[in-house]
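Below you'll find a set of structures to go through.
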Structure P
Amino acid sequence: MAKIDAFFKLMHEQHASDLHVISGQQPILRIHGELERVKYKVLDAEELKAMLYEICAEEKVKEFEETGDVDFGYEIPGLARYRANFFNQKYGIGAVFREIPSEILTADQLGLPPIFKRLATLQKGLVLVTGPTGSGKSTTLAAIVDHANKVRKDHILTIEDPIEFVHRSQGCVVNHREVGTHTKSFAAALRGALREDPDIILVGEMRDLETISLALEAASTGHLVFGTLHTQSAAKTVDRVIDVFPANQQAQIRTTLSESLRAVVAQNLFKRIDKKGRCAALEILVCVPAVGNLIRESKTFQIPSTIQTGKKFGMQSLDDAILELLQKGWVSAEEAYTKAVEKSRFLQFLKEPPDVFG
C-alpha cells in the first residue's frame, strides 16, 4: 500500500471531493464545497515528493520534471479512482486529487429529468454538458453513458485525460482511452475513432479547434458524440463552439452545428442547506428546428427565450431550476441570487440587500 493511500481512505470516509497536499502546509480536504484542514503535520517538500512519486508512473514523473505539471489517473481497487494533478509552487511540490467514485450513479439516483435517458438513446448528433470546473459534468455524463451501456448494443469509446468513471461492458462494448497513455491527444484519438467502428464517442474535454472540428465531423457523419466545455450557459456554449473557428469558416460551422447539435446541458452545483451534500441546477437546451434556425441565422441571443417557451420539449432555464431548488428548501436564497442569471427574480427571497459584488 502506498503511503498516500491513507489520505485517500480518510478522504473517502469524510465524503470529500478533493484532496490537496502541498509542501509547507497540512493536508486539506474539500468537503461539500468547503476546504477543511486535516489534523496532521505540515508536509515537508522532499517527504511529499517521495510520497507522490510512489504512485506516479516513470514517464509521468519525467513529464512533471520537464514541465512542472502533469495529470494522470490513480486507482485503489475497491475504493475509488482519483484524477491527479501535480504542480510546482513556491515552497515545493503540490498535488490535488479529485475522487471519482467506483459506483456510477444512475440518472434516477441523480434525480436527472427524463430527457437524459432519451439523450442516451439518440442515434447520432452532438450533446454537450457544460459548466464551471467541479460542477459535476463528469458525473452527469457518466449517468447518460451508463444508461446507454445498459439499453443499447453498440460500441462506446471514451477519450479522457485522465480516465475518470470506468464503465464495464454490459449491453455495449466499452473501450476507454487515456490521452498521454493510450493516445497522443484528443484530436489523434478522434481521428483514430472514425476507423474503430464506434457508435457513441465521449470526448472528455473539447479544448481546442482541432478537437471541436473532429467532434463535429463525427457527430455529422452518423455518430453520437458527448463532450464537455467550461461554458456557463447554453447560448454561450453555442457561441464558444462557433467562435473557436476562423471568421471565414463560421458561416459553414453554424450550418453544420445547427444540423448536428442535439442538446446542451449547462449545470451548476449548490451547497444544500437541508442536509450535507450538494445538488445541481440544470439548464437544458434541446435543439429543435427553431433552435437550429437561431444558430444558423446567428441569433443565439434569442436562445434563452426559446428555452422558456420550450418546456414541452424538455427544456428548462437555469433560473427556473434554481428557483425549484430554492422552493424545495434545498439551497440558500443568497447562493441562489449569486448564481442566478436574472437576479431580480430572487431579490424577494433575500433577508438583506444583495452584496454589491453579487
Structure Q
Amino acid sequence: MEIRVENIVKTFQSSEGPVTALDDVSLTVPSRTIMTLLGPSGCGKTTLLRCVAGLETPDSGKITLGHTVVWAKKNGKTTVVTPDKRGLSMVFQTYAIWPHMTVFENVAYPLEAQGMSKAEITSQVAKTLKFVQLEGFERRPVTALSGGQQQRVALARAIAPEPQIILLDEPLSNLDAKLREETRVVLRSSLNKLGVTALYVTHDRLEAFALSDVVVVMKDGKIMQQGSPEDVYFRPNSRFIVDFIGKANFINGSVQEVKKEHILVDTGLGTLLCQFRDDVQPKQRSTVAIRTDFVEVVPKGKENNVAEELTQNLVSGVVERALFLGEYREVNVRVAEETLTFRLHPTISVDEGDQVQLFLNPQGCHFLL
C-alpha cells in the first residue's frame, strides 16, 4: 500500500513562539518499499511519522494511504480517519510493550482487538513468533527478556495483524552497538519477506543505508535530498548532506573546466578531478568536499599504479597526527595550507613528521553548490 504525503505543515507552540516542525513536506512511499527518514534531532522526522500514524495533527496538507485520504485540510474543510482505522502498525522507540503481560499476551493483544477467535489467535501468534525467531518464548514475561528480544516482541506485535504499512520510530536506538548491527540485518530481512510498505525513522546513517530502499534526509522540517543509499552517498547535493552522512574535508575551490566524466577544480591543494556534474560553469566558486574514506596513502615507488588521467589527484604532505582507533587509524596530513583528515587501514603505520603522498579518489571529491 502506497503512502502519499502532500504539502504537510506542522507547527508547535513554544515559550518563544511558534516552531515549524514540518515545512510544506511532500513525499511518496511506493508500495512494498522501505523508506527511511534520516536526520538530526529536531529535524521533523518523528513528527512526520506521527502525522502519518494519526498521533499528531498537521496544520495543513494531505495524507493518503493507498486510495484512502486519512487526513486533509483545505479551505476550512478537514477530513480525518482515526489511527485505529488507518490499517497500519507502529513500532515505537521505547517498544511500548506491556510489562505485566507475557510474550504471547503482548502479541495477541491487537488480534483480540480485531475480534479473532482464540484458535486463530493461537495460530497467528505462533506463526509470528517463529517469524521473529522467538519460538518457545510464549509464556515468558517480557520483563525477563533482553533488549533485543523485547524489540522483536514489539515487531511481532506490529506484524501479527498483517498490516500493509508498518511505521518504525528508531526501534533499535536502545540496543548496544553490536546488537543493533545484528538486529538491523534481521529487521531488513523480515520487512522484505513480509512485503509491507515501511516508513522508518533514524538518526543513524549506517542504519538507514543498511535497511532502506530509499533514504530521505531531513533538516529543519524540510527534505534536503531523497534517493537510494548509493545516490545520497555518492551524489550529495549539499554540504549538509556530506557532513551528516559521513566525515569529509572541506576546502574552497573554483571550477576550471567541465569535462565529460569529471570536473577540474582549482583548490589550495592544486587542481583536482572531482565528480562530474552538469550544473556548474567555469570560474564558479564554492566548496569541495573530500571524503575521508576516499583518501589513500600511496607507497613510495607505487605512483605509477595510479591511472594517468587520475594523477592530478596525487598530493604530498606531512603527517601532523596519527591515532590508532582499532578498526582504523585516523591521520591528519598537512598539504600546502590545508589539513586533510582521513582513515587508514590499521595495519599501515605512519608517524608524526613523515612525508607521505596521498591519492584523492575523484569518486570521493564533490564540488558542492
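No value in this document is a laboratory result; all are computed from the given coordinates. Quantities reported herein were computed from a predicted structural model and do not represent experimental measurements. Cβ atoms are built from the backbone, for glycine too; each structure is taken alone.
Assign the value -10000, calculated as helix-only ellipticity at 222 nm (-39500 (n - 2.57) for each DSSP H run of 4 or more, over all residues; to 500), to the correct structure from P, Q. This value belongs to structure P. Computed over structures P, Q, volume of the Cα convex hull per residue in Å³ reaches its largest value in Q.
Thinking only about mean count of other Cβ atoms within 10 Å over residues 47-54, which of P, Q has the largest value? Between P, Q, the highest calculated value is found for Q.
Going by distance in nm of label points 7 Å out along Cα→Cβ at positions 135 and 327, which of structures P, Q comes out largest?
Values: P: 2.3; Q: 3.3.
Max of distance in nm of label points 7 Å out along Cα→Cβ at positions 135 and 327: Q.
With relative contact order in percent (Cα under 8 Å, 6 or more apart) computed per structure, which member of P, Q shows the largest figure? Show your work: numbers first, answer last.
Working: P: 12; Q: 15.
With respect to relative contact order in percent (Cα under 8 Å, 6 or more apart), the highest-scoring structure among P, Q is Q.
When volume of the Cα convex hull per residue in Å³, for residues 159-198 alone is calculated for each of structures P, Q, structure Q gives the greatest result.
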